[in-house]
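Read the figures in this text as sums done on the coordinates, not as results from a lab. All figures in this text were calculated on a predicted structure; none of them were measured in a lab. Cβ atoms are built from the backbone, for glycine too; each structure is taken alone.
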Structure P
Amino acid sequence: MLKKIWNRIKTVFTEGAVFKLHVAGYIPSHTIRRFIYRLFGIKIGNGSAIHMGARFYNPIHITIGKDTIVGEGAVLDGRDTLTIGDHVDIASEVMIYNAQHDINDEKFGAVKKPVVIKDYVFIGPRAIILPGVTIGKGAVVGAGAVVTHDVEDFSVVAGVPAKEIAKRKLTDPSYKLGRAAWFR
């Protein structure tokens, strides 16, 4: 009984933090949003920007590298570890999940697995990354793709479920992403 009460209290506090982060996501200043996100435990590297409207679940397990841009309306799930590398470009409305229901479990229980996105990855608009996936260095995920399995370094994947359609010719990237738009 005490465990159930304690779990309920933890859930209320976690949901309160998620709500506050949701509200903070609409402050029209990258600097202020980044400051608030860091207060709530998200580790964010120098030069990274998170555009307005991003959603976070359990922020303390989220790490974002340097010079990374997260687009408008992105969903970043921290119910297990989510590690995003340096110089990563995550487009608008991308959803990255590391928890889902086990459809074969009698109780429809949760399954949590970490997600890793390595350096120089580009994830196109409205792509979905599912639990347990690692996206290799320099990989490209096409718009609207649903990534259910690991993606090799410098692969280009697209479709539902995502499959490799090409290899990226650039295999030694060293670029920096451009500045984030001021009021996004």
Structure Q
Amino acid sequence: MNRLENWFCASSIWRFITERRVLPWILSGYPLGNHVLEVGAGPGATTDELLRRAGRVTSLEYDAGFVAKLAEKHNGSRVAVVRGDASALPFPDNSFSSVIAVLMLHHLRSPEQQDRALLEFHRVLRPGGMFFALEIRDGWLHRASHYKSTFVPMSPASAFGRLTIAGFSRIAVDIERSAFRVCALRAREA
């Protein structure tokens, strides 16, 4: 992420927007369950709110600096902070009741890496678990704000097919202006 993204994602403005608008829209009545995997936690704008809504949170982050700060903040709490790659999760199968990725998928370096991450999210979800995501659409403003940063936008139109290939069902993709949310179920095995 670039300096602008780092500043904004750590700001009290983004934390407020995330808690009051983003998470309620992403989740919109779906249960998180008792153990949430937060992928791409960054400075932790959603971590506290996820903890309020679920019994436990595991926050995965690639950036070592964010990991150290988030781990220090949540030392001794019901939040575990882990450094790792979303496309090769360091967790066993069926570990989490839900997985949530807020503005994270577009930071993966290729559509293939995004698809590996979706497969990993499905793998670590328990049967009956939910995957939630918020992503931004492609456009000049988003490209400009990601100057000197990775920006590989996922189109809302491709999300359904890509999630289906990853094994998800009951997939909902909803667009609101320049962002979209995804909710998808890992079906219970027969």
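Suppose you compute helix-only ellipticity at 222 nm (-39500 (n - 2.57) for each DSSP H run of 4 or more, over all residues; to 500) for every structure in P, Q: which one lands on -9000? The partial results should precede the final answer.
Numbers: P: -6000; Q: -9000.
For helix-only ellipticity at 222 nm (-39500 (n - 2.57) for each DSSP H run of 4 or more, over all residues; to 500), the value -9000 is produced by structure Q.
A value of 1.00 for FRET efficiency 1/(1 + (r/R0)^6) of positions 128 and 152 (r between Cβ atoms, R0 = 35 Å, to 0.05), calculated from one of P, Q, originates in structure P. Source structure of the calculated read-out (distance in nm of label points 7 Å out along Cα→Cβ at positions 40 and 72, 2.0) within P, Q: P.
Which structure, out of P, Q, was percent of Cα pairs over 27 Å apart calculated from, if the result is 27? Walk me through the numbers before you get to the answer.
Values: P: 27; Q: 20.
The read-out comes from structure P.
A value of 13.0 was derived for mean count of other Cβ atoms within 10 Å over residues 88-95; which structure in P, Q was it taken from? Don't jump to the answer; show the numbers that get you there.
On the way: P: 20.5; Q: 13.0.
Label of the source structure: Q.
Matching task: 10.5 is the computed value of mean count of other Cβ atoms within 10 Å over residues 8-15. Pick the structure from P, Q. Clearly, the read-out refers to P. Assign the value 3.1, calculated as distance in nm of label points 7 Å out along Cα→Cβ at positions 16 and 168, to the correct structure from P, Q. It was calculated from structure Q. Structures P, Q were compared on relative contact order in percent (Cα under 8 Å, 6 or more apart), and the highest value belongs to Q.
Hey, Rg and Dmax of the Cα atoms in Å, for residues 48-119 alone derived from one of P, Q reads 12.7, 37; which structure? Answer for the origin of the read-out: Q.
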